[in-house]
1. Just checking, which of I, II has the largest value of distance in nm of label points 7 Å out along Cα→Cβ at positions 10 and 42?
2. Once distance in nm of label points 7 Å out along Cα→Cβ at positions 26 and 58 is calculated for all of I, II, which comes out largest?
3. If you work out mean count of other Cβ atoms within 10 Å over residues 18-25 for I, II, which one comes out largest?
4. Can you say which of I, II returns 33 when relative contact order in percent (Cα under 8 Å, 6 or more apart) is computed?
5. When helix-only ellipticity at 222 nm (-39500 (n - 2.57) for each DSSP H run of 4 or more, over all residues; to 500) is computed for each of I, II, which one produces -15500?
6. If Rg/Rh (Cα atoms, Kirkwood Rh), for residues 2-49 alone comes out at 0.98 when worked out from the coordinates, which of I, II was used?
Structure I
Amino acid sequence: MLVKVNVPLVNMDGTSMKDRNEQGEEIDATFRLAMVNAVLSPVQKELGVDKVKKYELAKKIYTSDEVDLNEDDIKLIKDRVGENFAPIIVGQIYELLKV
């Protein structure tokens with residue numbers, strides 16, 4: 001499934017959600033940013049091989065504006081997003097990743 005990830009997340013009123021970059025400047029919060037942060041978030045007692053898979057997926061998402069995700073990628077992203085973010089972000093990402 002091809003997914004455009006460099007799209008802003010939006011507030012309930014339709015305005016772009018904001019975040020800050022490394023320099024402290026305000027930027028749009030994107031699907032890419034949320035997905036990468038969710039996938040890279042630590043999980044207790046996780047095997048090294050699973051960490052490497054997450055790292056590779058995060059790199060794939062981070063380096064593309066449109067990324068090809070398979071069912072396993074989508075499941076992992078949904079699981080991690082669901083664990084790490086508020087409903088407004090979870091809902092948007094789940095809608096984007098409908099299979």
Structure II
Amino acid sequence: MKRLTEYHGWVRRRGNVLLEQSHQRWRGLWILPRLLSRPLGSEPLHASEFPFTHHRITLEVFGVGEAPVAEESQRWFALDELAATPVPSPHRRALTALLGN
């Protein structure tokens with residue numbers, strides 16, 4: 001089974017969480033913003049593994065220092081919107097852990 005690692009960012013601003021609409025594996029669902037690489041010298045705030053077809057994927061989430069301006073595929077979500085937002089289960093588990101729920 002092939003092992004992959006995905007890097008994502010944890011961005012909060014004024015009680016909102018930044019998510020992006022996936023155009024890949026989770027097409028149309030909202031996920032934590034993808035990072036191009038693992039941030040140097042940083043430890044993940046959250047890490048979990050999940051199986052996906054013929055892969056075993058490790059999801060690592062890192063704190064992003066400054067809240068960026070949301071890109072076209074990104075949107076800020078209020079915490080009370082998250083329960084009704086379509087989020088794949090690995091990202092939902094990460095959100096739950098990071099929010100302390």
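Every number in this text was worked out from the coordinates using simple rules, so none of it is lab data. All figures in this text were calculated on a predicted structure; none of them were measured in a lab. Cβ atoms are built from the backbone, for glycine too; each structure is taken alone.
1. Across I, II, distance in nm of label points 7 Å out along Cα→Cβ at positions 10 and 42 peaks for I.
2. I
3. The maximum falls on structure II.
4. That value comes from structure I.
5. Going through each structure in turn, the value belongs to I.
6. II
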